[in-house]
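So, here come the structures, one by one.
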Structure 1
Amino acid sequence: MRVTLVLPPLTQLNTPYPSAGVLARALRAEGVEVTLRDLGIELALRLFSGDGLAELFDRLAEREELPEPAWRALASRRRHEQMIGPTIRFLQGHDRGVMTRILRGELPWGPRLAAARVEDFGRLGMEDQARHLSTLYLADLADLVAATEDPGFSLARYAHHLAAGPVTFDALAARLGQTTLIDEWLDALTDTLTDPVVGLSVPFPGNLYAALRIGRRLKARGALVLMGGGYVNTELREVDEPRLWDHVDALTYDDGEGPLLAILEHHAGGPDRRHRARTRLGLHEHSAPKRPFTPAADHGGLDLSLYLNLLDTLNPAHRLWADGRWNKVIVAHGCYWRRCAFCDVSLDYIARYEAAEAESLADTMLEEAEKTGFSGFHLVDEAAPPRGLRALALSLLNRSAPLTYWGNIRFESTFTPDLCRLLAASGLVMVTGGLEVASDRLLGLMDKGVTVEQVARAAWAFRRAGVRVHAYLMYGFPTQTLQECVDSMELVRQLFAEGLLDSAFWHRFVLTRHSPVFRDPAQFGITVRPLPKGAFNHNDREHDDPLSHVHDRFDGPLPAALDAWMRGKALHEPLQTWFDRPIPPTTEPPDRIRAALQDLTPMGQRLVWIGGEVLESDEGLVLHGQGEPIVIRGRPKPLQWLAEVIEASRPEEEDPLSLDDAVAAFPGDFKRFAAQWALARRAGLLGV
């Protein structure tokens, strides 16, 4: 059986989205011949080429009415067609020669490029500056397409507005009845898909339109078209729209591997064991054997050299999503907490928790790094478990090739300074996690399982270890008062002022169909609105909140203040600075976050040495850690004990040494060795 798995336009242009690659690994393990295609990058490269822009400009030249930026683009047509090829090769890492010309201002200007704040480039090297300018240039061209040829087109999503929120299928159907220049290119790419079975991965609303267009064209020639992914799992679980089946044959739910394999078996003439799938006939829930989750994507067959190293934001966390080519792995399926009131806790991708085996995952990561040529990994967990991260770090420290990774966590008290140092030593460079409302009352109401103080201490531990920290922030959670909005803003300011956050992002609360808030809206003081008549998708739900007028006041000030704080500016300005009408003063103590850092967790029991060799000298033991060598002086027996403890604490030791056992074996009064012990700890002797 041959299958093509397709990533429809558009998700991201720096690296393949992991969904199709995870399915590919699972199917290949079952002997299925899989071809992977990312039509997002293929379509983007068709547009961002000399020939592509020539076709676009030919169309624009025939128009009598155009917005002003379009006339400017037409006037610079020759420069556009000359510069687009070298710019794309530069962003792909193939041609650095054009970098100086980009920095010299030779890219044709559009509104985004003209608005670039050169004063913010102080921390960027020359290559990053050129990449940022090049990315703004591509965004200007994407805006030109959206304004003149294909509304809804952008660098990271396509026709998102047609599928986001509770909408009917009518607008999608109307758009599918049109054909733009982008559609013509997409149709031509679709015609190159020749396998009898095609799976379309739709993780976001901005992939749905293209997926439906691709599916309709494939069905017309007799292919079996399947569709799954995050959007399908959340929004289309209860879909009742007859027109959908003109574009796809089946929807697959949850992980997708099991339903997809069952459908393929039936398509090849086997028994009908379809499960967790929906077709024109309805929902299929045939029982099936449980399959272990697939912990890593396999992008074999995709040309990774085509992807673009974009730099679309100076936000340290956000740039990682678009900057560089990241391999994708999962430490654990689902969420080990799975209680947050705003989350889709009843769905399989959250509710079913299953952890990967650390040694096997480390081996897989090394194999992927060797196969792809890229040693960076994005952990795409809902929340990577501390225990799983600890085991993975110990496994990676035993490997010869260094890897780099980052991902999402919960700000648990488990993340002690020593554990964070261990994770950093194994390659962790950044964590992202939910501080959400920054209010203990609201964190309790949403059952988040953390306090503001815990978040601060965990962030401090990561930052002290050299790991960047990004916080997800929420406002407008039901019952959040004006005072709580102000106080939340104040605590975020303090976190930045204390250097505990590198970046953050505010988003307004969204009610979803599969969350605890939806199940019991009265507990949270809201009323759920009925779905619009004929609604196609059902997950994001509109609601009435008596405090929504309060939350409206923060739509502009929160991102404006955050933008300044992330750049190290206005950190000590009054919050009133960001509002055009009076707000109440904060009730939070000005040193609440600083005071939280005085209560830090002591070291754990397992001793782990993350440094290098221990050398003897006339002055004592010389410990080579991650910084300058540290000399530890003392009597021979205690120094010999320390050398033996370090040797027994190497990550590869199968019988790890505990802190209690080490102290019990000390020759003398351990308290008198406190200064030397502190030096050893500084050099890299950890307790996790």
Structure 2
Amino acid sequence: MKQCLILFVFIFSVITYAQIPSAQYEKYPVFKECANVDVEAMEDCFKNALQQFIFQNFKVPEIVFSENYKGNVTVLFEVTKKGDFKVLYVDGIYDELKMEARRVFEALPEIQPATYNGSPAYVQFTLPIAIPLRTPGESIKQETEIVEKEERQDLVEEYDEIVNLPYSNEEYKSNINIPLSHHNYSLFDQAINRVGLNNHTAQKPYIYSEVNKYYDFEAVNSQLLKSKSSWWGRKLWNEHLITIKGDGYWLTLDAGVDLQAGKDFDADIDTYNNTRLVYTQGGIGKNLSFFGVIYESQGRFADYYNRYAESIRPAGGNPAIIPGRGIAKGFKSDSYDYPIATGHISYTPSKYFNVQLGHGKTFLGDGYRSLLMSDNASSYPFFKINTTFWKLKYTNTWMSLRDVRPEVTESGSFRTKYMANHYLSYNITKRLNIGLFESVIWQNDNGRGFDVNYLNPIIFYRAIEFSTGSRGGNALIGLTLKYKVNDRINAYGQLIIDEFSSRDVFGGKGSYKNKTGYQLGLKYYDAFGLKNLYLQAEYNRVRPYTYSHNTVVLNYGHNNQSLAHTLGANFSEFIGIARYQKGRLYGDAKFIIAKRGFEFNTPEDSSFYGGNIYGTEDDRISDEGNTLAQGNTTDFFHAELQAGYLINPATNLKIYGSLIYRDFNPKVDTETVFKNQTTWLNFGIRTDLFNWYNDF
């Protein structure tokens, strides 16, 4: 090694600290010799002082001279909140050069850290060191002129000038959908349901920028942050794994898991789920945002869960459909393998419109369940337009769905059907909201494909259904209500009507065409004066044959699952829910009592009693005299407790334990419906991006 006698220059790509909107609000790190300079001159003083220090201490390795090397050594480093220099990465052709760069940076003295709004802040820099070395103080412009004149490498200089700015929680101000999670949504439900707010809470998933006006995600999460200075500590407990931000764009990339291990004690089954996932989100400009996630999963669940998954298996030989997730192939001898990919692009051209294209789910309503549209089924392609103005929010959604049963599969391909719906939310007063819903499903028959008649976002779908043939579509209408008693108590409800014959609906004769359902619910925030205690009570009742159709492809289902309520039809249900979170600790409790009506499906009785939405109405038990929970009447009880700890609020990574007790007691035991009990204990760690429904 010999002392280098040649002076050199550094080309800096500077990254400001997160949350710094412009240079006028930041203060650079300060060397001792820069303590008395003006704020405007601190950047140049910092660079010059750093150059001089490295020039005086850097020792060029012998191998550089012996091999006449010309190139760059690039150092990515940060100045911490304490004012320490920390090397994050060094890129160079020789290990000796990289080691020397690290040695010199470790020798740098502690300085005053950068500040934002008067508080110490992290700041990162990328430092390419030119080899052969050049005189300190040589400007980027001068260097560019030399390159252009001598080597004509314009693109190299353009690449070097790309800056990576610090991530400042752009997702909270973006147009990205907030991942659907009942517990996570409950954290800000009170904030968006205060008396006098002119917002709309039934159309889910919400967009971050909508909710952030009433619930400051950044401020709330900042209260949960742990004091971690190491890179690994910050990424595990506080931050996204990878963040990229430049002029007019940003992106985050995270790896996640959904790892579960448990036991079904009654069936003596060891259960597990092994999900690895990667998800990214970002924005380009102010108006365009995107989100995407890829899951690779294998699992085996409690006995009742496995039996249901296999009962809705698709045509083609795959053994199951994992409820809410997707088609599964066999894995080993008793497990399932189910890969999934979801995501969306969200574009907001003005404050009045938001347009989305993606593969995911929609939920309509203020309750735990929805009788209109829920996230119960697996994901599907969709196109959505949200229009918000005055006291109105109008949502139009178009979807492509699949019927995967063997009896409707053609030439090995699943049957395609389409859905269009619109939902109009109107704030009548500062307390009362009403919503009007209409939906239609049609199949791809006679080469019909996607019927452009349904592109009209205003027209009544029932009129189109008549014009395209009485069996050409299945239209439903619905009504929602929400009343804010005060800032802590909300009442809500839904009504669904699947047939439009007033004589049958109100005739009182139990017509099979009386295909209706309703929901009543109550939410209580900060219950009994205990902050963050959330209580919810809900009653759902859906008559037999609701959501089914005389043309069975036109039922209200997708991938053999209901698009509305998890239990399908022909049931009544009461739900009680309690949720509590303090800091990073949380707990949930849920109790469900239901009376359900199943088909017998025996040689002696193959009639359709109206519970299975995929049933054929031509096989109905009766035109009149139909009653709730008819058929194989079953008493159903489900209790679920979960407690956990939020590891990382930025990625919703949680560790938890749960206990499920389920009692299923039909009037008659058949091959598919029989008395059973389940006690399912489960422990896991998961990135919480969607709802798991175990309560069916």
Structure 3
Amino acid sequence: MKKWSIKKPDEAKAADIASRCDIDRLAVDVMVARGFDDMDSFAAFFTGGELEDPFVIKDMQQAVDAITAAVDEYELICVYGDYDCDGVTSTAILYDYLLSIGANVIYYIPERADGYGLNSGAVNYLHDQGVKLIVTVDNGISAIPEAEEIYSLGMKLVVTDHHQPGSSLPRAEAVVDPHREDCPSAFKHLAGCGVALKLCAALDGGDYTAVADQYLDLCAIGTVADVVSLTGENRYIVKQGLRNFNTTDNYGLRALKKAAGCKENMRSTDIAFTLAPRINAAGRFGSPITAVKTLLSEANDAEVYAGMLVNLNDQRKETEAGISKEIFGYINDHPEILNERVLILAGKGWAHGVIGIVAARVMDYYGKPVVLITEENGVARGSARSISGFNIFKCFQAADDLLEKYGGHECAGGLTILPENIEEFKKRVYEYASSLEQMPAITITADKLLTPSDLDIERIRGLSKLEPFGEGNSLPQFAIVGAQVRDIRPLSNGKHSKIAISYGGAQAELVIFGTSPSALTVRAGSRADFIVTLDINEYGGREYPSIKIIDYRPSGFNQNAYFSAKDCYERYRRGEQLEKSFIAKMTPTREELISVYKTVQAAKVISTDSLYYRFDPKVMNLAKLRLCIDIFDELGLVSFKAGSGTVTLLPVSGKVELENSKILAKLVELCNA
């Protein structure tokens, strides 16, 4: 269950802006809800963002001078990248450009097992290969000792990066990073590939014409994949890069688009969900070199390399599924873990390259921060994902004496820990989380409450003017409240569902993926609320609205009461002391237990959410309902699978006395104390 937040754009401001521009009112409402509520900010969003003179970035001229000197002397240059999609595209852009101007150049990307950025082993290897100049892309800003080693070996270094610098900069001929405090560039949110593109333009005399035509497609991929803000210059890079996709001269990109099943006229979301995962799969499961070779390939081998990326991505998905299955199985066997405010799970042999993805999915499913730790060869490494409002980096700081290494920010982090310290680490994290008054919940934000007239083809079409969508300019989401559910039908043999609704006189069909009609918690004839995205589909020469459900629930749902009761239940199950009044409110009567059991008996199998929606929440709060389920599970009346939240009726021979429940007896004792 997730919290909802529905924005309400200022009607007067939206009407004024809509009257002064050619943007449809629905798109204007979205922009106003997001803070673009005057003509100046509105116009800047649509007209700004062209690329600034590359030489404005601090040290760009020095970088050009150092690289040009090496090219002129035909000294061996190494483009040193990173194993993620941004690092791969950055490497391909700069390497290909240097090759095109006659440089003596190679590229090097560390394997994931080697860790991020420059390392001593790689530096010595490149020295042995005869490299005279190392140019980093998407890394290097924190490589203080490695930079000294480079110069001690008689080599030189140029750093290009987009990460935050520390208190000191590495020794180098040039350190090109927009985040330097002394850098006067206006736009600070470039991905590594954006900085690499600007370096190429600077090497070309400051003119973007040739490099934009040649590399904006690759730069768009890296920019979207690195989840940097798609505003300003990044909006320009992605928008123009997408225009280049259909006519790209990059054989590898063309082959990868075909192998991944991409459509023509791709969007930024297609990059995020089709191209980027396949490029990233090389660094997670094979070698990032495969991804670079794909983007640099000639016509005769492009399909082979693209096929390799697709296969690696399939392996990645299979491995993720295997780890997820193991985690859900563990939670079913140890349901008490879900009572903790942070979920920490450890396994052996989990692929480190994918546990971050799995952690994000587990977090989304259970609505709690997640730390997954994998142990291999006597060392354990972890990846964490968190919810805005719970800073996972600060959480790690509370256990820093137990960690060999850690890093991150509010919503994501990584760590290295000795296996013998894992249990103590769990305790420390649980203590830190328990010290907070309240844990945040995952929140889904809708840009506005839809009116029936908004469900119109032309209004929906107008949203396309806000593209490209991504970080900082998310895909618009909308709320539909109080809709009458007319009909529910299965799609794809029951894998998905189509829900027909009536909404203020308008008729619409909504689709929810990955949920069968039998698993839905709403029924035909009921009223429900939805958060959706809007698009246009074409079938048989006709256009019609495509409305995808992001989340849904029965109308009238009180989310504050739900989350308060959930927190109360978990605190009780963790053994924390609660006020007597809270205990009384969550202790079920005999009649309430019988009522809940009869509902389960009629359904045979039912989710906890569906069960919750069958009762008046003012009487049957979530804490009380969960304790009813626990009592039935204890007495062998039902089987409760915590991993999926599913209650299954069990066959019973003979009479079962509720008074035999230790859980119920303890509650009654506390109430009477």
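Each value in this text was obtained by applying a stated rule to the coordinates, not by laboratory testing. What you see is a predicted model; the values in this text were computed from it and never measured. Cβ atoms are built from the backbone, for glycine too; each structure is taken alone.
Could you figure out which one of 1, 2, 3 the value 3.4 for distance in nm of label points 7 Å out along Cα→Cβ at positions 111 and 423 was computed from? Structure of origin is 3.
Given that distance in nm of label points 7 Å out along Cα→Cβ at positions 527 and 591, derived from a single structure, equals 1.0, which label among 1, 2, 3 identifies that structure?
Details: 1: 4.8; 2: 1.0; 3: 2.7.
Checking each candidate, the match is 2.
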